[in-house]
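These are the structures in question, set out in turn.
What follows is calculated from the coordinates using simple rules that are stated; it is not laboratory data. For clarity, every value in this text was computed on a predicted model and none was experimentally measured. Cβ atoms are built from the backbone, for glycine too; each structure is taken alone.
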Structure 1
């Protein structure tokens with residue numbers, strides 16, 4: 001059995017604890033108790049959350065943990081004590097992996113665990129993390145990052161994605177997929193995915209427009225005309241274009257291109273598919289059109305993103 005330790009400090013963020021449920025449901029999907037989850041604090045006393053709820057915890061001890069996950073608070077710097085930092089340092093030596101959720105990255109940074117490593121945290125605090133700890137390579141637009149035995153994630157909900165990635169590494173893709181389904185997660189985000197997804201920036205108000213966007217996301221490799229999307233939304237093309245612009249602030253064509261670009265960038269950074277295949281799978285038809293879209297939006301060609309991703313991996 002793998003023992004998972006969640007470390008909380010005074011004023012912890014409750015949402016970060018949601019990642020515990022990933023391991024609970026992974027046990028259900030696996031059909032046996034693979035994970036034993038414990039909640040820890042330095043003193044082992046009741047600890048108060050930012051919303052005022054109190055959580056009973058176990059005290060730091062010599063017990064060995066397969067994985068330690070440090071939660072965050074609503075501030076850039078959670079309460080730091082020598083005992084907390086020593087526990088983190090010892091954990092890197094005795095545990096298979098050490099992780100953080102949201103501003104828990106600051107605990108790892110103060111303990112020196114992020115020196116010379118790539119890391120991420122909530123976008124609102126990433127610049128401060130980089131300024132305070134120049135030895136850390138902070139990638140502020142990532143959901144989570146794995147650098148050797150150290151895992152870091154963005155805001156609290158990104159902890160779910162980090163925990164699912166751990167489950168997939170431990171138990172395989174089928175168990176991770178089953179766990180995500182039990183959690184009713186629409187899509188398990190990969191570590192390289194941007195914290196600022198185009199799906200979030202669109203944020204339509206009606207189900208009709210949302211259905212059209214979801215359809216577009218699932219069918220990027222096909223021709224996505226206004227007429228087709230209007231059909232999915234059960235509206236005339238003119239009604240659909242007007243409603244789409246009103247609810248999202250952009251035209252259907254512009255939104256589809258942004259979704260294609262986001263999907264293409266992820267494929268380029270995270271796979272070895274040839275550029276030709278990426279262009280076809282994301283609906284750009286040919287590499288030339290995709291390259292023009294990349295230059296227009298990012299100022300860099302697709303090959304530059306693949307080169308940068310390989311350099312970071314190396």
Structure 2
């Protein structure tokens with residue numbers, strides 16, 4: 001894996017954290033205060049969505065952890081893994097993994113226990129990132145907070161009274177499936193017009209392509225004609241001053257702000273933290289604030305800060321490690 005920067009060495013026990021993204025595995029070593037001692041990020045490779053691909057992904061996760069453990073001089077106390085989908089907190093089974101090969105038919109938790117003989121914690125990666133921001137990020141000292149993870153999908157971690165709230169089975173926080181458009185497209189979840197059909201990365205690309213049929217002046221038109229474009233290309237174009245790219249990011253923020261306003265109204269939150277895709281946040285955060293202010297109950301909105309996350313791409317890894325340390 002590509003080597004990241006490491007902080008000063010430590011002799012105290014450390015926790016290993018893993019964050020499985022839609023394209024990359026992030027793995028690190030973290031001390032009990034949340035300080036990152038080592039961090040690696042690398043793409044994973046799978047052939048498809050069949051059982052062999054799931055097995056391959058599971059093996060790559062196990063190998064990533066083994067490699068990080070081998071590099072540490074201090075004893076490892078626990079291992080936490082964050083997944084971009086639903087994790088049943090009683091069975092520890094991965095119930096749904098929308099943007100990666102399904103691991104639901106594997107008892108991966110038991111495999112980790114057998115392989116490492118350490119306390120193991122499996123968690124939704126938005127929950128893990130929320131916990132990290134509360135422990136050592138922008139939400140320190142905040143008792144009621146919503147963390148939004150915006151990227152290939154839209155997930156959320158919810159903190160109430162200083163405690164991470166998972167719901168009955170661990171499925172709380174599926175803000176990406178709040179209904180915002182009764183006439184909208186069908187989502188992979190089976191509902192129609194939910195937030196992800198408008199504001200997830202693949203759907204931002206879809207909406208931008210449709211808009212380009214009416215606007216051929218954008219730099220994205222040239223990319224579309226040459227090789228197509230990605231969500232990253234839209235963000236890059238927005239930073240370069242492309243009017244259409246900035247419009248699409250702003251409209252995406254408005255869709256998210258609509259959902260955020262409802263959550264603020266229901267829960268009277270102190271803070272909403274916008275995470276995922278750091279490069280997109282300068283465009284999304286102001287638009288989310290603008291739309292949430294327009295739609296939320298005024299007194300509740302005034303009680304709530306909407307801010308960008310502080311921990312970047314390491315947030316999910318840090319949170320998974322700290323949750324594992326707490327659960328041991």
TODO: Looking at mean count of other Cβ atoms within 10 Å over residues 161-168, point out which structure of 1, 2 has the largest value.
DONE: 1
Open item on the list: With percent of Cα pairs over 23 Å apart, for residues 145-248 alone coming out at 44, pick the structure among 1, 2 it was computed from.
Closed with: 1
Task: Top of 1, 2 by Cα Rg over 2.2 N^0.38 Å, largest first - done: 1
TODO: Please state which of the structures 1, 2 yields 20 when relative contact order in percent (Cα under 8 Å, 6 or more apart) is computed from it.
DONE: 2
- [ ] Taking 4.0 as the value of distance in nm of label points 7 Å out along Cα→Cβ at positions 65 and 289 derived from one of the structures shown (1, 2), identify that structure.
- [x] 2
